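Visitor: What follows are several structures.
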Structure P
Amino acid sequence: MKVRREQKRLLAAEIGGAILQGDYRPGEWLRQIDLEETFAAKRFDVRSALTQLAASGMVTHVENRGYRVAQPDLNVVREILAIRMLLEVEAVTQALPNIGPVELQKIKQAQKAFEEAVARGSKADQANTNAAFHDEIYRHAENQSLARLIVEIRNRARPGPIALWPSNAELQRSASHHVEIVAAIETRNVDALVAAVRRHIAESGANYPAGDRTPTERRSTS
């Protein structure tokens with residue numbers, strides 16, 4: 001019996017890991033027969049794993065329909081994004097005076113790493129290099145508690161456990177935002193830097209759950 005419980009726990013971790021890596025997006029239905037085939041598992045074990053994931057909040061159970069990947073509350077997501085804007089604008093404003101040629105070069109390297117991940121990397125690579133780019137800037141803020149709080153809030157606001165972009169066009173848009181941020185840092189233009197950071201947070205497709213359009217897309221169709 002002890003071995004059997006361990007097998008169930010590992011299967012839940014495998015399915016949860018696939019969700020974390022973006023193989024299943026928020027709101028997507030998880031068909032048990034597909035999970036059986038994908039993870040070479042028995043139906044009883046898949047059901048047990050889904051029950052565990054539902055208890056942890058990673059998936060939700062809809063009676064008579066099945067299980068789906070948990071979808072965040074859009075109002076909460078948008079409220080937290082507004083908080084992110086306040087915090088990240090303050091962080092880049094604090095960081096700018098402390099960014100010299102050496103620091104700028106490291107930021108540019110982080111920018112290029114994200115572009116490389118956009119072109120050839122996995123979803124995890126894209127998420128990690130995107131976070132690393134921002135962290136490379138914010139670590140120069142005088143208030144390091146602020147920098148740490150940004151990471152915490154960023155993870156809380158994200159509609160999935162890792163940053164996911166709904167399309168290559170959205171990835172390219174984020175990459176172009178990074179270019180704008182770096183250019184503003186290089187020219188020491190505080191106003192342009194603040195505007196670029198605000199635009200990036202407001203328009204990045206990675207900040208919104210699947211099916212929810214970014215503010216720019218809503219404006220263009222209204």
Structure Q
Amino acid sequence: MASTFSSLILPMQGLTHYYPLNSATQAADLIGSANGVMTGPVAFGDNRATFHGDDYITLPDNSDFSMTKTGSLSIVVFLTVNNWQALTGSYTHWMGKGVHGAHERTFRYHPDNHPSRPRRVSFYHFNATGGLGAGSYLQNHIATGTEFMVTAQVDLQNTMIFRDGVLRDSDPLSDYGIVPTDTSTPVWIGTRDMRTGFLNGIIRRVAFFDRILSASDLLLLWDNRGLPD
């Protein structure tokens with residue numbers, strides 16, 4: 001077994017960018033040069049970044065962040081939600097890439113008092129022009145303050161979402177006529193566009209892959225979550 005999580009994930013095939021988000025590296029990219037910039041009081045601990053509902057990290061645009069470069073993209077995030085209430089509207093976008101007229105994808109969660117989607121965590125991919133997106137979701141009781149591993153995958157056919165390495169939902173892009181586009185927008189962690197909410201919680205170990213990760217890949221990452229960074 002690897003002695004650290006970084007020595008486990010860094011050699012994995014297809015890893016293009018990796019952000020431990022800890023006090024040692026803060027928002028630095030350990031694989032590429034797409035280092036993040038903090039806005040607001042993001043607090044870095046030994047192995048985590050804490051967001052307070054008004055702060056975020058910006059990753060500069062890079063073609064690696066768009067699935068069009070290779071035709072597939074996987075994003076792994078260790079997430080803890082400390083407050084499931086939506087700060088604006090009926091959901092919170094806690095990570096994504098897209099603005100008006102230049103959409104790509106987003107992660108969101110619905111608040112715990114939503115009438116039909118309480119504590120639902122979703123991943124959507126859009127056309128650049130916006131409109132309805134193709135989305136996959138997981139929805140079961142996720143306790144406040146509990147960490148779980150969210151993995152989103154998208155290829156030329158489907159979006160997929162996993163919790164703790166296990167597939168929860170898959171949906172075809174064709175249902176909404178989605179044709180992915182590489183836009184010039186950055187990636188935001190802790191929000192998507194400063195207009196649709198901010199995370200109150202913790203994010204660590206954000207990883208981008210230019211391929212679809214296998215079930216064994218994901219379970220390896222989840223099973224070794226307790227390793228130090």
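FYI, it's all coordinate maths here, none of it is from the lab. This is a predicted model, so every value here is computed, not measured. Cβ atoms are built from the backbone, for glycine too; each structure is taken alone.
Visitor: Assuming -0.52 is log10 I(q)/I(0) by the Debye sum over Cα atoms at q = 0.10 Å⁻¹ as calculated from a single structure, say which of P, Q it is.
Guide: Clearly, the read-out refers to P.
Visitor: Still on this structure, I have one more. Consider the structures P, Q: one of them gives -1500 for helix-only ellipticity at 222 nm (-39500 (n - 2.57) for each DSSP H run of 4 or more, over all residues; to 500) as calculated from the coordinates. Say which.
Guide: Answer for the origin of the read-out: Q.
Visitor: Still on this structure, I have one more. Who wins on distance in nm of label points 7 Å out along Cα→Cβ at positions 12 and 60 among P, Q, i.e. which is largest?
Guide: Checked P, Q; max of distance in nm of label points 7 Å out along Cα→Cβ at positions 12 and 60 sits with Q.
Visitor: Work out FRET efficiency 1/(1 + (r/R0)^6) of positions 44 and 116 (r between Cβ atoms, R0 = 41 Å, to 0.05) for each of structures P, Q, then name the structure with the largest result.
Guide: Q
Visitor: On to the next question. Tell me which structure, out of P, Q, gives 22 once relative contact order in percent (Cα under 8 Å, 6 or more apart) is calculated.
Guide: Working through the options, I get structure P.
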